[in-house]
1. The value 1.3 for distance in nm of label points 7 Å out along Cα→Cβ at positions 5 and 53 was derived from one model only; which of P, Q is it?
2. Quick check on the output: 1, 8, 16, 21, 20, 15, 10, 6, 2, 0, 0 is P(r) over Cα pairs in 5 Å bins from 0, in percent, derived from one of P, Q. Which one produced it?
3. For volume of the Cα convex hull per residue in Å³, for residues 61-156 alone, which of P, Q scores largest?
Structure P
Amino acid sequence: MRWDALFSDLEAQLAARSRLDLDADIAERMRVEASTVELADRLRGSLGFPIGVQVATGSVFEGTLSHAGGQALVLQGLRHQFLVPYSAAVQFTGLSRLAVGEPSKVRQRLGLASALRGLARDRTRLSVLAGRGALGESALHGVIDRVGRDHLDLAVTEDGEDRRPSNVRHAVTIPFSALAALRSERNAED
């Protein structure tokens, strides 16, 4: 009888050790997998969720995440849409733990400049929030005239005015690195 107890105890120890090894292997694989997840993947896993984004200037934008591209996201607020470059964000709230990769190679190549060119093409009136860190931010209202590789040209107008030659106060060039967010009015069909 004593031998049976000894062998049962050894079997239990071996099973426990095997379970600990398996648990450690699973935990290590999870850490390795988590290390390959990019921010855009986490954001795509949060599409349709309400989230908050704080940018380097201190402003916080909240809304339903409707798009997560390779370099920027779009939030749907009650009255406005916000395009926020990932490079301007310092923290996010409300993200899901789910990560979803981008299956489309074409969409992977579309960056911030592509989104800005679309806004320029549509002559969308918007507010451009520019600034970096503790220096604060400035809000300029107008229409994007041109988009370069790393900058945009904004025809500055009064808030709510259409872009007409007589309404343009001046033009400014803004580097992408200074963009905190772009705000546009929501369309009636949104």
Structure Q
Amino acid sequence: MAPLIVATRNEHKLRELREALRGVDLEPLPDEFVLPPEDGETFEANALGKAHAAQEATGRAVMADDSGIAARGLNGRPGIRSARFAGEGASDEENLLKLLDEVERAGDRRVAYVCAIAYVSEDGSEQTFEARCEGELIPQPRGEGGFGYDPAFLPDDTGPGDERTMAELSPAEKHAISHRGKAARMLAAHLEAGG
């Protein structure tokens, strides 16, 4: 199988996808390609928009993801606006601090990471895979791994009594339970089945 193009400019995402999709040859998006704006109303719509645009430009099979965090007490916000929650160009730290402040005021710390991966084959046919990782936000971020909201995200899937945040897990532990890892495994199974 020819290398699969990943429609992202986010080096963190590309690295995580390479780690989660071992055995699948992933190639970054060509430098000259400009990603379309993420103006869909869902993670799936944004992922499909990026994947179709990159597939049309390259003629190659493409995968794209859109992901974020949804807070129960904020009616699912920031959701698809996770990367821009504190404003256009905001840093990961600024986005996290804004979310921690709003969640504190809402009085509900339950959150879920959500990832939608879109796969568009060379002939333009599409498939999407969506997964979630449930958890809660802790008041004080900690840990050096991961990115985005990871330093405050306490995942349910590590089990009761494990107080490590996503940013404190090893890459292998994170991929085993993360929203992106779960969706990537769905894509891998689809590709292995000849999709």
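No value in this document is a laboratory result; all are computed from the given coordinates. Quick caveat: nothing in here was measured; it's all calculated off a predicted structure. Cβ atoms are built from the backbone, for glycine too; each structure is taken alone.
1. Derived from the structure labelled Q.
2. Answer for the origin of the read-out: Q.
3. Looking at the calculated values, the largest one is P.
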